[in-house]
1. For structures 1, 2, calculate relative contact order in percent (Cα under 8 Å, 6 or more apart) and state which one comes out highest.
2. With FRET efficiency 1/(1 + (r/R0)^6) of positions 36 and 116 (r between Cβ atoms, R0 = 35 Å, to 0.05) computed per structure, which member of 1, 2 shows the largest figure?
3. Comparing Kirkwood radius over Cα pairs in Å across structures 1, 2, which is largest?
4. If distance in nm of label points 7 Å out along Cα→Cβ at positions 108 and 124 comes out at 0.4 when worked out from the coordinates, which of 1, 2 was used?
5. Taking 0.75 as the value of FRET efficiency 1/(1 + (r/R0)^6) of positions 76 and 156 (r between Cβ atoms, R0 = 41 Å, to 0.05) derived from one of the structures shown (1, 2), identify that structure.
6. Quick check on the output: 4.0 is distance in nm of label points 7 Å out along Cα→Cβ at positions 100 and 196, derived from one of 1, 2. Which one produced it?
7. I have -15000 for helix-only ellipticity at 222 nm (-39500 (n - 2.57) for each DSSP H run of 4 or more, over all residues; to 500), calculated from one of the structures 1, 2. Which structure is it?
8. Give the label, chosen from 1, 2, of the structure having the highest value of mean count of other Cβ atoms within 10 Å over residues 28-35.
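A short reminder: the numbers here are calculations on the coordinates, not readings from a lab. These numbers come from a predicted model, not from an experiment. Cβ atoms are built from the backbone, for glycine too; each structure is taken alone.
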Structure 1
Amino acid sequence: MSAALNLGRGMSARLGWGYYRQIQGIDNVATLNNATAYYRSEMSEQWTAGLERAGNKGSLIRVEGYWKRGIRLRPVFRNWKGAIDAFPEPNEDRIEVFPDHNGSKGVEFYFDRPIGRHLTARAGYAYSVADEDVTTIRNVNSLDPLTYDLSHPNPQDQQNAADAHPTWRTGRWSFNGSFGWHSGWPSTLEHFVSVLNDQGQPDQAIRPEKLYGARPPTTCGSTCV
């Protein structure tokens, strides 16, 4: 359900609410993790509100806020190292997370304006918080105990993010630039522990510290085409 109100002078306000069900697709059954249970639909509620102003020459300024909460969530398999892997199931960092509920909220700003005859600038900024509450997290391929908080940031929590996209057009040519920046995602630090290998000899192994208990530095990047 959504509604929009024209405030005049190029300004408009929007409000939205939704209640959603998400069924588990047959391709989401975790058979490679020996988990073949089929769960009931997940449920989520979401609110959005926004204020927009359109100016001269196609310029646009928009502010939007949102709030979302998910319940009846099914268990999910992850790798706490977060690395890209074609076959993550047999890795030692494989875990199964049993979420109770999750939530996200934030505010976003968007700006789009022509500057002169050839240059157009677009930019955006978002502040958001995404977290989850779990009942338990278990190791899949290891018997080692795990340390974690029952309430912690979602692995994709990105509290601050900004981007800018200038475009220069002249004749038949168009040059585009893109810049992106975001604060660090939740991560899990590692440490060495002394163990015995299969031959009974002293060895060293990597073990996780508190799951999602740290954040790396901010990340940025840029491209031009």
Structure 2
Amino acid sequence: MSIDFSNSTISIRPQIQDALRREWSFLAAPGTWWSGAERVAIAAEARQAMLESRSEPSLRDQAIGGERAASRPASILDEHVTDVVRAVAADSPLITAEWVAGLESKGVAMPAYAEIIGIVARLSAVDLFHRALGLPLEPLPQPEPGEPSRTPPPAGLVVGKSFVPMVRGVSIPQTVSLVPQETVAWQELSDALYMTFNEMDNPDFTRALHRSQIELVAARTSQVNECFY
């Protein structure tokens, strides 16, 4: 079974393992705007871009579950889509309001772009979790057959700070609300790795760390990643 921490020297909450397994299943399945094969190809391209952006040759050159640059299934993606994926994964300074506004002319619709953001962001969380434990990166799942749902975006969207239309257009949880399925997946992973909205209401919430320590780590991470939030 994928996502197995039984050999880890650090005790992992079952909630985290379950959430990561659900994410891998969700990644492999057809999405709203991308097929399962395209979603896995997006993840493969994003993972390679993130590895290449790091300075350690050992990380760039390591086999990732048997995958190397030559064998990743990125060839099914349009070149413009590949450029978008790599920008989201490892070249965030490139992403400006003007750059996002120009995506439609390159054949990347806003909902499709929002789904890319969701895929890449959650992949980054899963991969970083494995790296933090000193474990090899999890092999990407085999894509499931089927076509994307093409479910229309919800009504009442406004452009927010991430340059894409979103519900209320204000905070991080709404960033990919142009594609509700991605918001649900983001929330499930965030609940396990960070905390739930209900837990956020408690200033004394404690897991392994006290709430204040959790927020210190989160704030520092956001600063390093130049997060607008």
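1. Once relative contact order in percent (Cα under 8 Å, 6 or more apart) is tallied for 1, 2, the winner is 2.
2. Once FRET efficiency 1/(1 + (r/R0)^6) of positions 36 and 116 (r between Cβ atoms, R0 = 35 Å, to 0.05) is tallied for 1, 2, the winner is 2.
3. Of structures 1, 2, the maximum of Kirkwood radius over Cα pairs in Å occurs in 1.
4. 1
5. The read-out comes from structure 2.
6. For distance in nm of label points 7 Å out along Cα→Cβ at positions 100 and 196, the value 4.0 is produced by structure 1.
7. That value comes from structure 2.
8. Largest one: structure 2.
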